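As structure tokens, here come the structures.
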Structure I
Amino acid sequence: MKNQIIKLAKICDADVVGFAPASRFDKNDPLFKIFPNAKTVIGLGFRVLRGIYRGVEEGTTYYQYTTMGVENLEETVMPMALIRVSNLIESEGYTAIPQKISPLILNEKGTTNPEVDYVDVYHGVSQENQLNFLDCAVKCGLGEKSKIGSLLNEEYGPFIRYSFIITDMELEETPIVTPSLCDGCNECIKACPGHAISDDGKVDCWRCAVYYNGANGSKNPFMPPEAFDIFGQEKKMDIINGTAEFDSEGAKEILDNIYFYPPAKHFYRSSICGRACDRACYIHLEKKGLLKKTFKTPFREKEDWKLDVKQFEKKEK
């Protein structure tokens, strides 16, 4: 049955399939709140195509990452795979409960998800009723946890998204991955255009949201010269340079004044930074030869580009 599940999952475009026995989870884990009779968690990993990042890397086309790498995977490909594999399991007389991340539901109050508009985020759901998706991914053997809390897969690095099926079917487990990819190089931290990641790897979700959406003028070819004029020249330039200080309310005010690029259809915000942290991580892993999936050309073949922010400075009369 395990081989049938893997075969069907891969037909449905899952690139990595892993199995975690319920014994890997603490008895108080949300897993058992959702399904007390759980025996196995099946993890499905889906690569984000390397070429989808190409437009952002070159500073040309940006919508492909959000529409194809986020929206299409999360709202079309992944749900279809979950449903089809779950149908297979239930055809054998076992229960299957698909689990996909909701980008709009966050456990911790006062936080946001950079991939969506902060006004759509809902904090009213108890943490006890939601899986810890990253923890599940690690326990299913899909990859290891990076310094900044992303999943790293041995073939695709950080270019991967994931979802799960909880079932009362007992299946042979997948070994947990022995960490070998994240070496603490801090390239992810240095790459963030908004300095949203601290030295210890903690991500400020509000700074991340502001610069994910394109507030840094040196990395946003769509930003007009009058951008952020409402804040006054000094603060405007601090925002554009990625050095402005602000709290969550300040972040909301900045986000309310970002109208440089259209969002995707299903409430997803277009990523202007193009996951700079993930791209930097991928480039590092590729250069070190740590990824099993190789390509004929390196992902980054020249120096990373930047725009001159002098265009945003007010000229003296």
Structure II
Amino acid sequence: MRRFIGAALVLCLAACDEASGPTESTSGGKKTYRFAMVPKMRNNPVFNYAKIAAEHRAKELGNVEILWRGPEKGDPIEQAQIVEQLVSLKVDGISISCNEAEPLHEPINKAVAAGIPVICFDSDSPKSKRKYIYGTDDIKAGEILAKEVARLIGGKGEIAILSGFSGADNLNRRIKGAEEYLAKSHPDIKVVNKVYCNDDIAKAIDDIKAYMQVKPGLAAWLMVGGWPLFGTNALDGVDPAKTKVVAFDALPQEWQYLENGKCAALVTQDLWGWGEKSVDILIALSEKKEWAGADSAGLIAAPNEVLTKETLPEYKGRWKSWFGE
């Protein structure tokens, strides 16, 4: 059973990162690796759970240090600059969730050219030279979201899609998966708007309230991320008898919306794996080993499941075994 680590190992790329080269010290005869994880932003709660998992795995192995560095808000340019800083620090590996694919293309390639293994988690830069991405098969995830929406609204009606950054590869693939499924299987469901909240919780809440005033008869919201549900009173403008909500992610902050009936379903993703698998894959690459199970595009697919009010209690038990809350 995975244990919660109460005292998180917090390492930053500031004064504590004075070393100019890769770590060469050993722990129990093993090389000590210094791996950097770069989330889209520091104030999005999904990434904090990946951090816990990565630090847990590092402590478990005993020869890994985690450097956690990301922009305060979802700024792809700042994130690119962070990767370039990590290259100059000569870390042993980088795992990154890309705000937008293109701005990270060149920094990732610079890291690889410098001999630093790079993988993505959650959100990809597919045209870069990163080796793998560990995360959701986003086309399939979009289809899962769309199937739930179609089931809940009886296969017809007008819906809106909520997304984060317009250039985020993972979110765009979820949208693509949803739209392709609906066009093929439910032509009477029409996507009448796509709303982009830039991964901002407050903006997502405001955007939903504003659009519901314009479109009070909306049949459903299909949310490819859970941004508004990380806040309080996020769905006050939504009548669940008229408008169904299906959202990605299933964090504790979101559970209240299943329990009060405002949200009909959540789709989970492997937040623990973002951290744990990042460490394990980077060790393998550092040792010049391939990772079994990746597809031709480098995707190492993580599991997803549909969570409802009825299945929430069992899921809460599993969550506690991972994160202790």
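Taken together, the values in this text are just the output of simple stated rules run on the coordinates, not laboratory data. None of the values given here were measured: they were computed from a predicted structure. Cβ atoms are built from the backbone, for glycine too; each structure is taken alone.
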If helix-only ellipticity at 222 nm (-39500 (n - 2.57) for each DSSP H run of 4 or more, over all residues; to 500) is computed and equals -7000, the structure in I, II: I
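Which one of I, II has distance in nm of label points 7 Å out along Cα→Cβ at positions 37 and 61, as calculated from the coordinates, equal to 4.9? Walk me through the intermediate numbers first.
Working: I: 4.9; II: 1.2.
Comparing all candidates, it corresponds to I.
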For structures I, II, which has the highest computed value of relative contact order in percent (Cα under 8 Å, 6 or more apart)? I
Given a value of 0.55 for FRET efficiency 1/(1 + (r/R0)^6) of positions 101 and 213 (r between Cβ atoms, R0 = 35 Å, to 0.05), calculated from one of I, II, which structure does it belong to? II
As an exercise: distance in nm of label points 7 Å out along Cα→Cβ at positions 85 and 245, calculated from one structure in I, II, equals 4.7. Which structure is it? I
